[in-house]
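*Asks:* Once you scroll down, you'll see the structures, which are given as structure tokens.
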Structure P
Amino acid sequence: MTVAEWIDRISAQLDQAGLHFGHGTDNARDEAAWLVLHTIGAPLDGRFTDWGKRVSETQAADIHRLAEERCRSGGPLAYLTGRAWFAGLEFEVTPDVLVPRSPLAELILDEFRPWVEPGRLRRVLDLCTGSGCIAIATAVHMPQVQVDATDISPAALRVAANNVARHGLADRVRLLQSDLFQSIPPCRYDLIVANPPYVACGTLAALPREYRSEPSLGLVSGADGLDAVLQILAQAPHYLAPDGILVCEVGESESRLVSVLPEAPFLWLEFERGGSGVFVLTRAELDAAQPAVTALIREREDVA
């Protein structure tokens, strides 16, 4: 069978298995193409065109095995291949980290325009870095910046370290174990980027198997999904330069965040390639919102 025929066959198999697609692809055919091209060692960046190429018996066996495991486990394909793509770059992934899929990739490729002047950006902080994809992609596409990347998980930081080494960025991306800002040395950043956990704990069990295969530490943040983002809003002003900005993804918690902080002037971004739940706040806007944020955190602590 040819590459094209194998993609047709695996696409139908994945479709019939009732899988969820949202970890690098959004449909069975694209995921089938990813699976087949990965197995035959073909590039995944759009350069491959030899769809009539014959697949060897060994490759066919590997394709069949990988497809069977994807259907049986319900886990993301990226965990089975050990690789994922983000902002045009390849990353190692394991079940210790979330599969890269943030719409923040689009912002990185645009060098965070128009929210910052790229030429003036020097120091960036990436909170909850996971695989390191946001920190590394920022450093690759903006070679003038130094990036600090933090995560609470030692296992995640080991994966991130492998990816930093893979992209030759040990001199420009520093990894720190920290629960949000807790262990970060005093510093003023021009930009803080955060993709914290934002899933409400009560909804995790209802998510597709693919998401439940990921580390819950990177997904769940309290009863309503807002615990981490409220801490970020409270502490970010202490780490931002006077003209710095915070870019934060809260995904499905967008409406809940707006409802509990109606005073905050969140600017919600729109993306050409899809995605939502990402806001921008300036240092001045964060400062102005502090009384409301502090009062809300205290109220939640009292209730707890």
Structure Q
Amino acid sequence: MKKKMSSVKVNSEIHQSYITFKRKKWAALRNNTALTLSEDEIKELQGINENLSLNEVIDIYLPLSRMLNLYVEAQKSQQVVRNKFLNTQYQNVPYIIGIAGSVAVGKSTVARILQALLSRGKECPKVYIVKTDGFLYPNNKLFEKKLMNKKGFPESYDLKALIDFVAKLKSGYSSVEAPVYSHLTYDILSDETLEINQPDIIILEGLNVLQSAIHSPLYAQRVFVSDFVDFSIFVDADPVLIKQWYMDRFMKFRKGAFTDPKAYFHPYSKMQDSAALQLASKIWNEINGINLSRNIITTKYRATLILKKGINHQVDCVKLRK
């Protein structure tokens, strides 16, 4: 009984550590920030299974981009103070924004919107999106480790490579390369990398942004990817909604990307709709749903900000850590 009471108290304290904004209250924090995107550009940024509206960008993402710009400016000011105190000219380090959440919840769309808005700031910063999918083990290694059915689970990532990557960014390296993952071939592209040169802002997007940790000989304790992240966002929604979004997306992919003979999932494009729906539900129940409940949703309250989505991917409320 005491253990249960203690758990309830901890959960209550966690909730109290956030300020909750309903949509209208959050939208008012835009504070006349100008919209620099056209409706056509917004449509290009949305995911295959989303209907991103102009109002959604104005109400949710303009206030968020305004706040992030203020945080980035504050970091730059701190770096100036540090260099003045040390009488040095250390290389400025990029501001890292982490975006976490389930498969099909819309992380990539959030990343693209923020990249578009932030890169059009008054100083036109260089903003890169890096997907942690690139740090998955190649399929041959996943087969070897018997992890193909756990792709996206913590053990399917090369965590050392991912943490080394973010550590280099935060060490002020002017040029860093990131591996690239192809959703078409469902594998790492061995002959392609993302070159990142003198970045101002990095948007690190993936399932594991808030969860991955390793024991490193370079440190005396466990190291989390989030240790190197300046601001983290968790894209949240009811698991029932996320499953439906996943299944809807799966069906649309069958008539789009999966029709390419080079696609890993090309055989799915030839299935009957009823069989495809059953398969999508099975994949969710046996893989993605389990990963969400065990490894992803449990990291939600590590985030600086939580975007809670409702029907049609519309954000209903925003939670900001105090």
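Rule-based calculations on the coordinates, nothing more; no lab input. Predicted, not measured: the structure shown is a model, and the values here were computed from it. Cβ atoms are built from the backbone, for glycine too; each structure is taken alone.
*Asks:* Starting from the value 24: which structure in P, Q was relative contact order in percent (Cα under 8 Å, 6 or more apart) calculated from?
*Replies:* Working through the options, I get structure Q.
*Asks:* Starting from the value 189: which structure in P, Q was volume of the Cα convex hull per residue in Å³, for residues 187-266 alone calculated from?
*Replies:* Q
*Asks:* Name the one structure among P, Q that semi-axes √(5λ) of the Cα gyration tensor in Å of 31, 25, 23 was derived from.
*Replies:* Going through each structure in turn, the value belongs to Q.
*Asks:* Please state which of the structures P, Q yields 13.5, 39 when Rg and Dmax of the Cα atoms in Å, for residues 139-210 alone is computed from it.
*Replies:* This figure was derived from Q.
*Asks:* Using distance in nm of label points 7 Å out along Cα→Cβ at positions 83 and 171, single out the structure from P, Q with the greatest value.
*Replies:* Answer by largest value of distance in nm of label points 7 Å out along Cα→Cβ at positions 83 and 171: P.
*Asks:* While we're on this one: Quick check on the output: 22.0 is mean count of other Cβ atoms within 10 Å over residues 99-106, derived from one of P, Q. Which one produced it?
*Replies:* That value comes from structure P.
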